[in-house]
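The structures considered in this document are given below.
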Structure I
């Protein structure tokens, strides 16, 4: 071979096969292995040939680069090669003119080989193959690559890379999967082209549905742009396989807000993901110990996220704060999210501090548009859930009425949501369910109790169990309330309890005469005894707030 700048060395693309190899041309390859009669060379993951020992010029190790000249392509497909060692040459890429297939269409290609261009959203090493979760403009799928049991295939491919994947579409355990024949990280120019195409399509797919709200509300109407933004960011996270951690206040309002979104998001994950169990590792709902996003919360969230990133190759999560997140008490944790590059969304109804907005990519709060805490988080969360996934509307339409009862909202929207929930759920029903939520969350501590909470909210598909369970929880909650009232009132009357004013004790006694007043009294006792975490009355500008029980009263903290 003449050693000049005109010497051309071809680099075979990952999607090329034998048809793209020509006799007499020179190719860049990689040493695959050795035999007594010569050296096996891979021109790409799909094509290999043999350099006879008589034609080997340099001693090599496995996976070394090697330049070879094609002497002959035999009728059986075997390729005879000769090693060459030019010192000056040009390289040219060889690509196969193959039409790419969208992931949404691979179900029509079972048993056939396809080429897909996509972003790597997760890299999970199993005891067998390496599972790459890939995302394109149309959907998500798994691509399984096997080199050796438990050994990472394509170690050069990293999370977030744009890759070309060639492989056969198979169905394993009723799930579609691409059996990878080759996977190549696209060069910067091609990657930029594909990423731009994917981003543009995902932006359209993530756009929320254009729905009217469940009730008429000037405040909700004014909040629509921010609510749509939050819904779009959540949808985009689901469509790109980014995990979502939802943190919420551990009371009836916070639970209703979070569960509404949980129902919408998990249904969307089931609809769009290639994994049956994706909803369990891509979405996590966690009640917050404090009435704000405290250091303990973010520490746990970061710890789990980093472990999942290392062990399962997951992206770092998006953080969604509901009935939390609007105040300067949240700032220490928000500063940590910035260090780790976590996007944060907030849906809250407590008086906001402007400083938090620098750390958020979306913030829904009625105070921003002249409203107040009467528009509860549960109302906001349910409307946002409908924007995320309209298919869940019938399941969650009663949650705002429960949230309004739990937070004692006096906004006109509460009556409208209650009318929407009727006749299946009366005002008394909503108050009972809210009480049951608060009481059960006390025993759950700060676990999400996903299926238990669904039973309380009648989302578990068993109405009879729902009714019996709520009745039992309300009965037990009322017993606990009576015990607390029995401990507070005598001590206040005797003057030994100075933290609870005597006027409050008179209120407790008079409130026992009617069911509605009695429930209001019970709710106040709930707040005072700490069943659903620290009271947030002082942060929502409500009058008569901030009462705490002295340490001499049983149940005080």
Structure II
């Protein structure tokens, strides 16, 4: 439903107000990144090149924007401007689409329009700040080759890229590093602009669970959870102007699954991210920890699409939530709800409920736990485990118990198409699938149940994980992400969890069932909302 003109005007005013607040806070931190004085170089990795070449021969600095589609509150963009200002060089932002249908599950109309919508907003902001934005559109070439072509044609002496722990992006970055090394001069840097604390600074190994990483994160928040300076109007004009971009044509030319449509509730771009952040702080954070495990209550932040595409900074969001909902000193955030893997298994069917907040400060702690601790635990896993997203990437005990029960008899078996069409015997599961396909998200509690039933109703743990990741990446606006991988791995392969009482199919993997969900929330209300119904089961030969 399209908002009324009055409501739309009010929303735009609120967003403008929030944008102005953030702009004022950046300016109070420093006139620009050069005068900021607190840029933490621990965020930066030098990958290849000759820094003397950068100072002597470079004709510009380029920021290759991949994971973090925003200009402000972006340490990678700030570092690129810092380098450009130091040597009086033009500044460029380059980006491109690197997925296509049917090779990539996430190549849907829903996902690509959200991504390109965010990049279009970035391009407009770049134009206002005298920064040239180039969209590298030659889909016949791998992304690393497109970036390399830009380096050669523009004669920039430096590329700054942001960071993702996922296999595809790391391979692309390594490919670009090897190609740039052969140029004998131009520099390549990488900046973790996504996590509050750079993944390589939090820990030097894969952490076992939230309880083992939490204190490491909390101990460093004081150093890294700082205000941002602004990316300012760049004082040096380009020597390599960009071509005009027909964004409608670019969207039309993408090879995508057109059947997966965009959703109205989540519109792309930082401005819309601000809108969702404002509504969370105003309307939902007061019940966030108390009600966020109830799929029938609107208590979630709903920020994950903007976090995933980097259109909204997690660090900015945490700073704003702390300021708006009750300021908490970094050292005070460490008192978190108990871990799910530290609870007694009083009822195997139930996911343990965290302690309830007693004040706005407690709600802030809960938000930091989810947006920082849990999210950065996910990046830690994908960064240090090359087998992320595979059963063999789980703990040894989990791999063993799943293999021990791989041949257990399954009462129900479904194909991917039957799952996709939400045609199982379980109306609750079907409702969760419908929520995912129609809303581009699934409630976090339901995602656990949804994944665990896929494990129970498929031929093997490997097939279960394959199906769960495909649906997550194909339909969810926060799919193809370390959080999605870890969420599916937690449910299916016991990642970041412990062993529980052994049972068929699951082995020692934590169990959930329909009866346990009935104790948690009103199943009938949830099913009625999404229209899931039970279908007769046809036994497989």
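None of the figures in this text is laboratory data; all of them are computed from the coordinates on show. Just so we're clear, the structure is a prediction, and the values are computed from it rather than from any experiment. Cβ atoms are built from the backbone, for glycine too; each structure is taken alone.
Could you tell me which structure in I, II was used to calculate mean projected area of the Cα convex hull in nm² as 24.6? Walk me through the intermediate numbers first.
Numbers: I: 31.4; II: 24.6.
Checking each candidate, the match is II.
Given that helix-only ellipticity at 222 nm (-39500 (n - 2.57) for each DSSP H run of 4 or more, over all residues; to 500), derived from a single structure, equals -12000, which label among I, II identifies that structure? Intermediate results must be reported in sequence, preceding the final value.
Values: I: -12000; II: -14000.
Corresponding structure: I.
Matching task: 19.4 is the computed value of mean count of other Cβ atoms within 10 Å over residues 128-135. Pick the structure from I, II. Provide the component values of the computation, followed by the final result.
Details: I: 22.5; II: 19.4.
Source structure for this number: II.
Taking relative contact order in percent (Cα under 8 Å, 6 or more apart) from the coordinates of each of I, II, which one would give 10? Spell out each step's value before the answer.
On the way: I: 10; II: 18.
Corresponding structure: I.
When mean count of other Cβ atoms within 10 Å over residues 64-71 is calculated, the result is 18.1; to which of the structures I, II does this value belong? Don't skip to the answer; put the middle values down first.
Working: I: 18.1; II: 24.9.
The read-out comes from structure I.
Which of I, II yields 16, 48, 31, 5, 0 for P(r) over Cα pairs in 10 Å bins from 0, in percent, for residues 104-207 alone, as computed? Can you show the working numbers first?
Working: I: 16, 48, 31, 5, 0; II: 11, 35, 39, 14, 0.
Checking each candidate, the match is I.
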